[in-house]
1. Tell me which structure, out of 1, 2, gives 1.41 once Cα Rg over 2.2 N^0.38 Å, for residues 118-173 alone is calculated.
2. Using P(r) over Cα pairs in 10 Å bins from 0, in percent as the calculated read-out, with 7, 31, 35, 21, 5, 1, 0 as its value, let me know the right label among 1, 2.
3. Using helix-only ellipticity at 222 nm (-39500 (n - 2.57) for each DSSP H run of 4 or more, over all residues; to 500) as the calculated read-out, with -10500 as its value, let me know the right label among 1, 2.
4. Tell me which of 1, 2 gives 49, 35, 22 when you compute Cα extents along the principal axes in Å, for residues 70-181 alone.
Structure 1
Amino acid sequence: MNQLADSFILRQALPKRSRHALSMVTTMSSLALAQMQTSKTSLRTYRLKCHLNGQFFDLNQACTADEVALSRVVNEPVAFVRRYLRRAVLKNRMEIIGQEIWPKMGLVRDHRAWFCKAGQLIQERDSVFGFQTAYPSIGFAGDFAALVLKHAPGATLTQVCILLALWEAKIVFRQSQLTARDLASRLGLCKSTLSTAIMGLVGSEQLVARADPNDDRIVLLSLRLDKAWGQGQQDLIHSFLQKRSVCRSALG
């Protein structure tokens with residue numbers, strides 16, 4: 001297998017979109033949201049998908065088919081893992097060979113397309129995996145989702161996308177607040193969908209909502225950085241960005 005020091009391909013990013021690693025993860029998460037059927041378990045399913053796809057495309061490794069081992073990794077019941085794997089196999093997204101799970105061509109094709117749209121660094125591979133990411137962005141997305149679920153078991157993927165967009169604004173663009181219109185534009189979501197998700201985040205003390213001092217019709221949203229969950233997310237993001245910097249240094 002080629003090492004990450006090989007030259008990677010930078011796919012064309014979305015117009016006027018930052019190529020910062022956190023921006024790419026935010027874009028990929030919003031693209032995943034657009035493709036997924038929403039349900040009460042959609043974020044839990046997303047977390048499981050990120051673990052499997054992180055093995056495939058971050059690491060170029062098959063994943064164990066041991067349902068008990070997988071359930072421990074993603075902190076889900078064995079029955080939940082088993083149902084997802086059965087659906088994935090029936091839909092020809094993955095295949096189980098012996099004690100290992102491998103991606104099928106449709107899964108590889110779709111993920112390559114998402115990375116292209118997000119402007120992600122990838123390298124084409126002459127293998128069943130098709131390509132490899134330059135740094136563990138899928139694994140990070142799964143870890144971030146897991147951290148949100150730990151604080152709020154009923155959280156949704158929409159809420160994760162909102163949090164990522166706010167962290168992107170803070171770290172990449174040095175903006176501490178966004179409006180619902182800002183979020184709708186960034187994530188490609190309608191305001192009604194965002195409204196429900198935002199109310200849930202405010203209710204669980206993950207966001208602060210304040211009236212704009214210049215126009216009380218506008219609500220400004222910001223992260224609750226005084227809470228332990230906020231520090232945990234910040235630490236996870238900084239760790240991810242440090243790993244990304246190490247990978248970039250290796251690329252020369």
Structure 2
Amino acid sequence: MIKKTNTPGTGTIRYLLGNSTFSFSCHCGVACFTRCCHDADMYLYPYDIIRLKQCLDLSSGEFLAQHTVTAFRENLSFPDVMLNMSDRKGRPCPFLSKSGCLVYEDRPYSCRAYPLEPAMSGDGKDRMAIQCYVVRHRYCLGHREQGDWTASQWMADQQMADYNAINAKWAQVAALFSNNPFGQRAFENPAMKMAYMASYDVDTFRRFVFDSSFLSRFDVPSDRLDEIRDNDTALLLLGFDWVRRFVAGQGPLQERPGADRSNPS
């Protein structure tokens with residue numbers, strides 16, 4: 001059964017899709033084309049940052065400094081990264097041109113998924129659950145277009161497989177933050193800053209891995225070590241494993257016998 005809920009004051013309808021289908025198509029012939037790319041609260045996942053910084057030929061630190069802000073959402077103990085909208089009229093996405101999206105092949109997860117809103121949750125270990133909602137904004141005319149989709153069909157069409165796989169691993173990490181392991185004034189906590197670095201700033205994390213005592217403390221197989229030198233995605237997954245290890249003592253990354261446990265590195 002589809003349950004519809006209205007978001008008060010916005011004219012937005014959000015409903016759980018389940019095994020049903022939805023109608024949607026977005027193209028330049030739709031009158032509202034790119035309306036959703038203006039004045040948006042765009043939350044970025046760690047893999048989004050990798051794809052965008054590679055597309056723009058920036059380091060992760062440069063991308064974060066130039067195009068994002070960090071924010072704490074209510075009742076969450078770990079910061080989110082949000083894309084900065086431009087200062088142009090209507091506050092469009094900085095990557096929006098008259099002809100459309102300049103980073104389309106590497107557009108963020110939320111852009112790919114729209115009008116779906118996948119809700120992915122984890123228990124901090126290996127059990128995952130995903131539910132897809134359909135979001136209908138009052139201004140969006142794409143829902144009047146022909147084309148029926150299931151959630152899986154839409155995600156395949158939008159090439160979301162890599163995003164889903166990595167976001168599932170991220171959900172395992174994010175679930176660990178629900179108990180506020182960093183305490184009050186969390187962002188001033190050194191462990192929080194390290195978790196943030198490993199999750200969002202992969203180029204800084206790479207230097208940390210190779211230039212600190214990290215490899216003398218943690219057992220990283222040689223083949224994985226070779227991969228993370230040049231592969232940002234592999235490095236991000238190592239970062240996830242490291243955060244799981246020092247926050248909750250979980251995951252496949254193991255400490256070497258006799259390693260100093262006085263700090264996360």
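The numbers here are math on the coordinates, done by the rules we state, and not lab data. Since the structure is predicted, the reported quantities are computational estimates derived from the model, not experimental observations.
1. Values: 1: 1.41; 2: 1.37.
Derived from the structure labelled 1.
2. On the way: 1: 7, 31, 35, 21, 5, 1, 0; 2: 6, 26, 34, 22, 9, 2, 0.
Going through each structure in turn, the value belongs to 1.
3. 2
4. Working: 1: 49, 35, 22; 2: 45, 36, 27.
Of the options listed, only 1 reproduces it.
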